[in-house]
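Colleague: Right after this note come the structures.
Bear in mind that the values in this text are calculations on the coordinates, not laboratory data. Just so you know, these numbers come straight off a predicted model, no measurement behind them. Cβ atoms are built from the backbone, for glycine too; each structure is taken alone.
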Structure P
Amino acid sequence: MDYGATPGRLLIIGGAEDRCCGAGLLERFVELSGGDRARMVLVTTATDVPEEVHAEYERVFRKLGVDDTCELRLSGRGDADGEEAAAILASATGVFLSGGDQSRLRTLVGSRINDMLEQRLEEGLIVAGTSAGATAMGRTMILGGAGSDVAAASVRTGPGLGLLPRALIDMHFGERGRLPRLLSAVALDPDHLGIGLDENTGILADDRGFEVLGSGVTTVVDAEDATVVHAAGDCDPITLFGARLHLLPAGCRFDFETRSPSIGPAHDKY
């Protein structure tokens, strides 16, 4: 069963990434995208302040040596299916999905841009996303939800971009206490691997697995062999036996085929 990404690489960030003190995760994104020859496309669909977000990331990318940054606002399905957006994406070496409200990214799901991202990943494109842009990477994305119980009412999900198949990704994970939300999402769809990303923490994923980068921890919930008993009501707790929980700081790796973590070679956190 294929749990991996397409052959290109994804840099999936839990939000609040460092944009000034070395800009580690963003520096890695720039390096992977071609350094000073990179052609960046910034997708600002998720945010309600696109001008501010564009200006901020353009400043950071310029600081990191990139002069070519183009914004794709994609405010509706017509934009996501249009010729102009397709032409811009066709020449990109790196695409970055900003944070904001992930429900706005539903306009991209199944669009021409979505198809192009999948195709270009097969050609080696680097796609990054932070916060809302991170959870949209999975086949299913977490749209919201809160609470301390593992229950259907604790999470809302919808279709994602499918760039990391069979994954459920949550962000701002440790900082906002979102383990119950991720457990709820995985209990409702146990063959999906749950991935919770702390702030300023990311995973660099390819078709084989991922490596953890950044200053925090990546939490992995694996319920493939667990026993799940759904409650009668959405607000009632779900019974969940035998789920596996892994905590992976920087340098750790996860293999999609064996669904197993490992400690990678010693190196800096980025």
Structure Q
Amino acid sequence: MIRKPNKLRLKLNRGELVVGSALHSWSPNVMEVAGFAGLDFMRIDGEHSWRQDSTAENLMRAAVIADVVPMLRVDRDNPYLIRKALEIGAGAVLVPNINTPKEAEAVVSAAKFPPHGIRGYCGDCFSAYWGTRAGKEWVDWSDTQPMIGIMIEHVKAMECLDEIMAVQGLDFIFFGAADYSMSIGLRKPLRYDERVLEALAKTISAAKRTGIHVGVPTEEENIERYYKMGVTIFEVSSDLLALDEVWRRNREFVEKLSAGKKPQD
């Protein structure tokens, strides 16, 4: 992310909704297409993908070209990954499976420079224009523009939601319905189970009390449902699932023609 106001933060602060998707292919080309299509953000999955190399840096460059906010999800319990994500230009950082205010505080602390946190200083990185625009201006920008988020996705977090949402410096949360359904013993990702939706509603209520934005992964047909619940950040599908859906639909269309059937049959 280059040195300018964070588009994602600006839109949310104006009370607007934002929409993005998830990037599992780690393709800079896909990141550019997302921006050209007008998406606000792309969440890069560094939790379930093994990519701690220069690929992430190339995604950040592509995001700058296409003016889309790169949101990098990193593994929890590693403050150095948060710092590295911000140094290479992430406009938002997301940390999974946060269950206590202490864990949320550790995420924010890793993202902020002293006295607000423990982030170490080095301006020789992409977000500081490789040292040519480092110093206090960059430090102040880094502490105020990139968005810091966590995932609520375990039943343990329900015990202290208000305390988590009250953590200073936390900007947004994602509700992980699939993992939450696993945490209550359902053994499969039942995102629309009544107990899961109740937990989401509880999470949204707690977030509203402190001005925290709430995001969810969703499908087109469920966007309005989540909107009515109070969600403001919509992650629709993913690059790979979108390809699968389009290719599968067109293949079935051609197969019906080949079998001598009308496509609507």
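Colleague: Which structure, out of P, Q, was helix-only ellipticity at 222 nm (-39500 (n - 2.57) for each DSSP H run of 4 or more, over all residues; to 500) calculated from, if the result is -6500?
Modeller: P
Colleague: Still on this structure: Supply the structure label, taken from P, Q, corresponding to distance in nm of label points 7 Å out along Cα→Cβ at positions 162 and 178 with the calculated value 3.3.
Modeller: Label of the source structure: Q.
Colleague: Say we calculate mean count of other Cβ atoms within 10 Å over residues 26-33 for every structure; which of P, Q gives the highest result?
Modeller: P
Colleague: With relative contact order in percent (Cα under 8 Å, 6 or more apart) derived from the coordinates and found to be 21, which of P, Q does the value describe?
Modeller: Comparing all candidates, it corresponds to P.
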